[in-house]
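Got some structures for you, see below.
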Structure 1
Amino acid sequence: MRGKRPDVGAVLVALADPTRRRLLDALADEGSASATNLAGRLPVTRQAVAKHLRVLSEAGIVAGGRAGREVLYRVRPEPLDASARWLSDLAAAWDRRLEALKRAAEADASRPRGARRAAKSRLRGRLARRPNAP
C-alpha cells in the first residue's frame, strides 16, 4: 500500500459489510487487538473474524503485526481518509451540477420560449462535458 494511491473501490467494498464496520469500530476503540480478542466482542467465530480482517487488510484499512505468538491488528486511516476525500469531491461536483441546473431552470422561467430551447441546449452540452468523478 505504501507509495501508491489507496483503492477507493476496495475500501468501499470492504466497508459494505456491517460486521467489518463493527470490527473497524472495535479496532478504533482498542487501538490494536488480536482476532481472538475481536471475536470476543462480536457474535461471530474467530475464523469469521480472521476472514473479515483479511478483506480489510487487502483493502489497506487494517494492518497486522506480530506481537509474540499473536497477530495484532490496527486501523490504517490513510485509505479511509482518501475515500472520504473522494466522496467529498464527488459530492461537491454534484452540488455544482445541481446549482447550475437550478440557475438554468430559474433563468429559463423568465425567458421567451425560443430562448429557453437554446439555453437548455447549452446546459446539456456543459453537463455532458463534465466527468462523472473528480
Structure 2
Amino acid sequence: MSPQTPSFNRSKWRELEDAIRKLDSKPNVLETYVLTGPIFDFMANIKLIGEKDKNGISVPVPSHFYKCILTEEKNGSLKMWAFEMENAALNMPLYAYRVSTAYLEQRVGMLIWGNLSGPEIDKEKSKIRSMWTY
C-alpha cells in the first residue's frame, strides 16, 4: 500500500481503474494484466506522513503513481498502455496521462512485462497507444 492524496484516489485514479474494468469486459479481450506502483521524485522534497505518531515511523508519500496495462486479445495480439499521474488533484482527461511502457521502465528503473521479448514487444512498449472507449 502507498499513501495517495484523497482527491487523487477518489477522482482520476478511480476513473482510470473503472476504465480498465471496462477494457477488460470488452468482447475481444481475453485477459487483462495490470501493474501499479509508486514513483518517488527524488529531485523534489519527499513528503512524509506519520511523523508525529507515537510509534516513531514516518512513511514517504509518492509524488506520482503509474499503471501499466497489458491485454491479450482473442486473436492472440498483445496491447499495452501505460499511465503516469501526479499524486494530486488532477483535472485533465485520462488520455493526457498516457506514456509509453518504455518510458516508465526508465522512470521507475525496472523491466515491465519482463517475460515478453522480441521486436514486436519492443515496438509495443515504445507506443503511446490511443485510449479505448470507456
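Every number in this text was worked out from the coordinates using simple rules, so none of it is lab data. Quick caveat: nothing in here was measured; it's all calculated off a predicted structure. Cβ atoms are built from the backbone, for glycine too; each structure is taken alone.
Using distance in nm of label points 7 Å out along Cα→Cβ at positions 54 and 102, single out the structure from 1, 2 with the greatest value. Each step should come with its number before you reach the end.
Numbers: 1: 4.8; 2: 5.4.
Comparing 1, 2, the top value of distance in nm of label points 7 Å out along Cα→Cβ at positions 54 and 102 belongs to 2.
Of structures 1, 2, which gives -6500 when helix-only ellipticity at 222 nm (-39500 (n - 2.57) for each DSSP H run of 4 or more, over all residues; to 500) is computed from the coordinates?
That value comes from structure 2.
When mean count of other Cβ atoms within 10 Å over residues 62-69 is computed for each of 1, 2, which one produces 11.8?
On the way: 1: 11.8; 2: 20.2.
That value comes from structure 1.
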Q. Given a computed value of 6, 19, 19, 16, 14, 12, 7, 4, 2, 1 for P(r) over Cα pairs in 5 Å bins from 0, in percent, for residues 30-69 alone, which structure among 1, 2 does it belong to?
A. 2
Q. One of 1, 2 was used to calculate log10 I(q)/I(0) by the Debye sum over Cα atoms at q = 0.17, 0.22 Å⁻¹, giving -0.88, -1.22; which?
A. 1
